[in-house]
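Nothing in this text is a laboratory measurement; each read-out follows from the coordinates by a stated rule. Fair warning: this is a prediction, and the values are worked out from it, not measured in the lab. Cβ atoms are built from the backbone, for glycine too; each structure is taken alone.
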Structure 1
Amino acid sequence: MQQIVDVAVIGCGQAGLSAGYHLHRAGADFVMLDHAPGPGGAWQFRWPTLTLTTVNRVHDLPGMPMTDVLDGSPPDEVPASEVVPRYYAEYEKRFDLPVRRPVHVRVVCDHGAGSGPLSIETDRGGVTARGIVNATGTWERPFVPRYPGAESFRGEMLHTRDYRTAEEFAGRHVLVVGGGISAVQLLDEISRVTTTTWVTRRPPEFRDTPFTPEEGRAAVALVEDRVRRGLPPGSVVSVTGLPLTPALRAARERGVLDRLPMFTEIVPDGVRWADGRTQHVDVILWCTGFRSSLDHLAPLRLRGPGGGITMTGRLATQVAADPRVHLLGYGPSASTIGANRGGRAAASELLAHLAAMPVP
């Protein structure tokens, strides 16, 4: 594959497909590069018990509702890892999106001193593009914090990314680490088949009332403010709180949500707190989130001294230091609804910028 285009979209999850849709509608010359074996983004790798009613929400992509592929199936019975890839595959086909896969992007380099084309090196050849929309998400960069003694632990340690079913932990004591939505969902599942302990850095805040659109916009605005100031994006859940679903209410009644503060050390057969108290555990499940997968952009030197990237543009998708680059899934575009809106903004703003630049 050797290709010269105006725009390259890297990543074909929700954000990438949204950008592709708007680039297609604008008649742009573009290509989409995806390293996954098939359509579906990170959803194709999710655990089987995650359904459309247990996820935070999967928003419809522009121009095509998900109901087109549900065939009347109840959302609470459809694994997200099946229906979302089916939806994305049909979406790519319906809008004739120029997706190339599997293609692993190794690095993006700038040979034009900030104004010329960008060189994208992949395992299947090179692509030269005047601008890029990076939508690689976070799934490839699971985050596990470092704790003293981790190398001595004799049990099993895994991350949310590795989780498949609760039954594999039957008969073992599982320590669930993390205060996000995935953490409480997996804690609820696992606690039904074995004993669990839950630890978080901060006391979790549960919501008894529905999450309003106004609150959603306010939460996204806080994240957007951070990236516009060049700070690393914060967690939206820390602002919104955790929705107290019927399943979590039942878990709370069973005592599953009795949270403990973070331990200070990992020992061979468990964990130890600062006061010397210990807990025997067989499994440590790190539900500690992900980091943006941006290593391939390192030669562009987009990050500031504090590790953040200063963003600009209508929805903060454009890199302030290099308007040829838009990031989706970073900051306010990290949510599914933010990905849709961000895809539209990135496509229109990048095409406008390229139109004002001389064609090499």
Structure 2
Amino acid sequence: MDKVLDAVIIGAGQAGLSAAYHLQRRGLVPEQDYIVLDANEGPGGAWRHRWPSLTFDAAHGLHDLPGLPLGVPDPAEPASAVVSRYYGAYEQKFNLPVHRPERVESITNDDGAGQLLRVISASGREWLVRTVISGTGTWDRPYWPYYSGRETFRGRQLHTHDFRSADEFRGKRVLVVGGGTSALQFLLQLDTAGAQTVWSTRREPDFITEPFDASWGIEVERKVNERTRAGLPPVSVVGVTGLPLNETYKAGIDAGVLVSRGRLARITEDGVVFADGSAEQVDVILWATGFRPSLDHLTPLQLREPGGGIRMGPDAVSVVKEPRLFLVGYGSSASTVGATRAGRAAAMAAVRQLKTAQVPDQGSRALAAVAG
């Protein structure tokens, strides 16, 4: 705390690294003007925690970071290894000032003048900063929906967050709950590994054949951003996109593996009852029910709207209630579809904020970059 930083980026995932790159491109000097705080032990963001059986060819939405193409990795290599290696190389190539492991616990106002924020980590370290780009994502906030009787189930329950390998479920009857692409991947892997699978979704799976191109991505972001601009909690991106009906999934449907039994009504000691009244005995319930934004560190800033979300500006990264804060990995940038662009947008918005603030001891680099 012997100096005030222009910016702190929280999280070294796709959006955070993109933001760091663009801050540097606009004149901010690593360590001197900005730093990146990452809670992980090493590079890779949330990807480093993905299950080993998720290979690169099965992972969708791996996008290039600015200035360094990913290339063409071995499709059979675990995606976690591919991305961790790529992000690590990216950090080194651009000399990004990533400090880890540093888990941020809270961000508070440091004074009443609206100039500085105080960033506090779990290690007890503190930083005074002029702007914060928060890219904490969702991985450490797995969502477990409640159903009557869930606590009485005598089998095993686990979440996507804790899945490692389908092989450990060989010979088991496994219920997969969830309507996203991870649920599809789990079902196919479990079936191949020799498990008996049952699938439950809240609504009929929405398989689509439309191309996942640039115009599709823009429309997806627009729909998600409508909610965040209104201060409503963001919906999952898959809730807007639907499920891609590729050849693998077509085969799974034809085989009866990717056919939903519908919505759950309740859970029993040894199984489940569906909304249509039918029942199934299962040994395992795998909750592929997604994640929620990891935003507890922002609680002291009191940003929540009556609708439960954080109201975002037209650029989808600026927080209406706190002009010194920018969110990436929230709303439309919570998926890889828009994370790289969100990082760039947040960096540019942060630099504009630095110019607008015009604090007396403001360094000249960021202001000169904007002016130029």
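Summary table
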| read-out | value |
| --- | --- |
| Highest-scoring label, criterion being distance in nm of label points 7 Å out along Cα→Cβ at positions 201 and 281, among 1, 2 | 2 |
| Structure from which 4.7 was derived, distance in nm of label points 7 Å out along Cα→Cβ at positions 33 and 265, options 1, 2 | 1 |
